[in-house]
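The next part holds the structures, each set out as structure tokens.
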Structure P
Amino acid sequence: MSVQVVPTNSVKDLAITSPKLANNLSVAGTLSVAGTSALVGNVGVGGNPSAAMGIFITSAALTSTIQYGMQASPTFSSAATAIGVGVEGTGQTAAASFTMNEFRALSTYAPSIGAGSTITSSIGLRAQNMGKAGITNAYGVYIDPQSGAATANIGLYNGGTTQFAGTVGHGQAPQSNVAIALSGTLTGGASTQVAYESNPLFPSTATARVAVYEGNVTMVAASFTTPDARIFSATNPSLGAGSAITAMYGVYVGNMGGAGVGNAYGVYINPQSGAGVTNSGLWNAGTTQLVGTVGVGDGNVGIIDVSRGSGSGGMVMAPNATWTPFGVGNNFSGMVIVDETIVSGRPAVFLCGGTVTTLIGDGSAGNFWSATQGTASRVNVYSDTANSYSVTIQNSTANTLHVQVLGLRMRTQQ
């Protein structure tokens with residue numbers, strides 16, 4: 001005969017073959033259910049449940065070296081061809097107007113430590129090895145794509161520290177010879193797609209150094225030689241059928257300067273030393289093009305390109321206009337190569353230093369360039385005493401000119 005109602009008083013070692021319970025059930029000992037049971041109320045195992053607990057489980061001291069507060073090990077029949085679930089957690093809200101601040105399908109907490117006991121490793125969730133014979137793919141944790149939430153749809157969020165002891169694959173199965181592998185097709189409607197982006201916010205304690213990426217090569221203690229070691233390696237792209245790239249950069253460095261920055265270096269290379277054969281800070285086996293100022297040595301010498309363009313480009317100078325290409329008070333000492341690309345098309349070479357500028361080469365045969373300020377119908381290159389001996393270019397012609405300048409500075413004036 002089936003039992004319809006069991007009072008809330010505790011019972012011990014109760015065997016039920018086919019019950020339906022319409023009240024709270026508190027089991028202080030062992031409960032064996034051989035058939036199908038419907039517990040319509042709160043259930044307490046080892047203690048009384050509160051009204052806030054659907055199922056409450058506690059116990060006296062367990063035995064054995066491996067102990068379980070609760071274990072589910074169902075046997076799935078041959079009908080389970082779609083999904084077999086050992087434990088599933090979800091919930092639902094009542095039909096009322098309210099907002100639940102946070103819902104957790106599964107929540108774990110730190111254990112309570114009894115007097116004198118210790119725990120070496122406290123693990124909130126551990127997935128044992130899911131692979132064995134007869135299983136095609138093993139996933140310790142599998143998270144479906146999250147969607148439908150109004151603000152954030154994130155598969156895995158860790159507010160603390162994450163450590164991966166093995167290889168990591170993003171968009172592909174992890175490879176044993178690659179620590180972190182990224183591949184796959186990016187999604188989203190943005191016209192700019194980025195495979196890796198890092199924007200860390202450094203705290204006020206970072207007074208020595210900060211780095212977005214920092215790494216070195218560490219070799220194991222063994223007798224072997226690696227012929228090629230790279231901190232960063234950029235290889236050629238792979239283009240799909242019909243796709244094209246206008247400009248491909250192995251390394252692209254944006255402007256590093258801004259308010260509050262003392263010195264901005266696009267690329268800074270420390271002196272190289274200690275290698276047995278070659279110590280080179282920068283080695284380019286191909287073509288190098290430098291658009292702008294090139295400093296050599298301590299910065300007092302260098303190649304300064306202020307051409308402002310190429311071909312028909314250059315500084316546009318109206319009649320009677322002057323230009324100090326290296327700045328006022330630059331104290332330039334060296335050789336200046338100038339060219340005018342619209343009217344003359346002939347270059348000239350000047351030696352500059354202190355108060356003296358000398359024309360040493362004139363491609364116009366004396367018909368266009370001059371080293372004396374105020375010479376009519378000429379383009380004059382001179383040291384302007386009124387502007388701290390700055391190298392100055394003066395357009396004393398009746399034409400609008402485009403002037404290009406390349407300076408080879410030997411030293412700054414003392």
Structure Q
Amino acid sequence: MSMVGAAALGAKAEAMIAELAAISAEPDRLVRLFLTSEHRRAADLVSRWMTEAGLEVREDALGTVRGSFGAGPKLLIGSHIDTVVDAGRYDGPLGVIAGILAAREVIRSGRTLPFGIEVLAFGDEEGSRFPDTMTSSRACAGAFDPAALQGRDADGVTLSEALSAYGKAPDDIASAAYGAGDALAYIEVHIEQGPVLEQLGRPLGIVTGIVGQTRLRATVSGEAGHAGTVPMRLRRDPFIGAAAMGLALERIALDNSDDGMVATIGRIGAMPGAVNVIPGRVTFTVDLRSASDAARLAALKRFRSEAEAIAAQRGLQTDFEMVYEAPATPCDAHLQDRLAAAASTIAGEPPRLPSGAGHDAQIMAKLCPSAMLFVRCKGGISHNPAEYASLADMGAAMSALIRLIEELDPASLQ
């Protein structure tokens with residue numbers, strides 16, 4: 001291992017996480033959105049840390065802060081510094097800070113590596129400001145869609161306008177992409193954001209892949225009427241129909257639990273929305289995720305069929321609009337094994353588990369072999385101020401990352 005122990009690494013990471021968490025748009029909760037003044041301050045702080053670690057710092061056209069060291073193809077290590085609204089401290093920043101501290105220890109050791117290192121601090125993983133998400137990593141991977149530039153935030157500002165205000169030139173985005181052979185692999189350290197590692201009593205886990213996602217916007221139409229005068233048996237109530245569809249969705253996900261399938265109705269609205277009126281139209285969202293694309297697509301087909309049957313039985317009409325779809329992204333098998341071997345020497349054999357959340361790693365996998373190391377988080381809580389990872393667990397993760405860097409054979413990734 002490197003010269004600094006796991007306990008010291010964990011304590012240093014916690015201090016840096018606290019310093020970054022103090023940069024927020026609101027005094028009483030953590031809000032740090034892409035291309036805002038808070039993002040600028042956070043990027044400047046990360047740049048300073050990278051410089052102090054001995055990295056050469058630059059910033060690309062999407063605002064990703066890049067700290068590099070060494071020659072040859074780069075081992076990329078990164079995560080994001082943007083947040084959701086009312087966020088926790090660890091989601092994203094832990095991965096950036098882990099990369100900085102691991103690179104610092106390798107540089108201090110004087111060890112010569114057969115590859116370079118580049119630490120990445122992406123700015124747009126959460127998608128909390130603009131409709132498109134992960135635009136920072138998409139630019140690095142050469143997968144940026146120029147149509148995203150016209151997406152608008154809640155104030156009507158386009159991504160293009162926000163980039164210009166941030167001091168960037170949208171026409172330069174293509175230059176952010178890594179060239180052929182520039183990237184050796186991508187590693188991301190991240191809190192699990194779920195309860196599995198805690199339930200297993202294990203500090204670290206190896207991510208097998210990132211689940212595929214489908215998001216739908218559903219509309220169920222019936223007939224509005226007086227809440228007091230229309231008999232129950234004569235109603236065409238779209239809310240009751242939507243509720244039955246929600247139960248069908250839950251049943252379908254439970255039937256596919258072996259594939260890690262989860263289904264969520266996160267938003268629902270009834271119109272006209274009066275307390276004494278049977279609604280005439282109900283809208284709701286569906287978020288369906290699975291590690292198996294085949295299972296997810298089959299479940300989606302089954303849900304639509306059962307929803308249409310429910311609607312027909314109740315005299316309702318249904319309409320489904322696809323708003324987002326992403327395939328499952330497996331993590332590189334060899335990198336999984338190398339991460340597992342490194343983690344085993346620090347904290348015992350790590351379990352392997354899929355990620356139910358999206359990450360920049362799924363985008364970077366379009367560019368190069370990619371893998372993720374999960375860190376146990378208290379109660380499995382994330383996207384919440386109660387989010388927490390212990391100093392010991394963070395220290396173990398960074399120690400494992402350092403060992404991976406020291407032992408990685410670039411020829412094994414060709």
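Here is how the numbers come out for the structure above:
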{"item": "For 8 (relative contact order in percent (Cα under 8 Å, 6 or more apart), calculated) the corresponding structure among P, Q", "result": "P"}
{"item": "Ranking P, Q by distance in nm of label points 7 Å out along Cα→Cβ at positions 163 and 331, the structure that comes out highest", "result": "P"}
{"item": "Among P, Q, which structure scores highest (criterion: distance in nm of label points 7 Å out along Cα→Cβ at positions 235 and 259)", "result": "P"}
{"item": "Structure (P, Q) behind the derived value -0.31, -1.04, -1.28 of log10 I(q)/I(0) by the Debye sum over Cα atoms at q = 0.10, 0.21, 0.25 Å⁻¹, for residues 59-154 alone", "result": "Q"}
{"item": "For helix-only ellipticity at 222 nm (-39500 (n - 2.57) for each DSSP H run of 4 or more, over all residues; to 500) computed as -11000, the structure of P, Q it came from", "result": "Q"}
{"item": "When volume of the Cα convex hull per residue in Å³ is computed for each of P, Q, the largest belongs to", "result": "P"}
{"item": "Parent structure of the calculated result 5, 12, 18, 15, 13, 13, 11, 7, 4, 2, given that P(r) over Cα pairs in 5 Å bins from 0, in percent, for residues 211-250 alone is the read-out and P, Q the choices", "result": "P"}
{"item": "Of the structures P, Q, the one that 26.0 was derived from, the read-out being mean count of other Cβ atoms within 10 Å over residues 187-194", "result": "Q"}
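Values in this text are rule-based calculations from the coordinates and carry no lab data. Remember, predicted model here, so these are calculated numbers, not experimental data. Cβ atoms are built from the backbone, for glycine too; each structure is taken alone.
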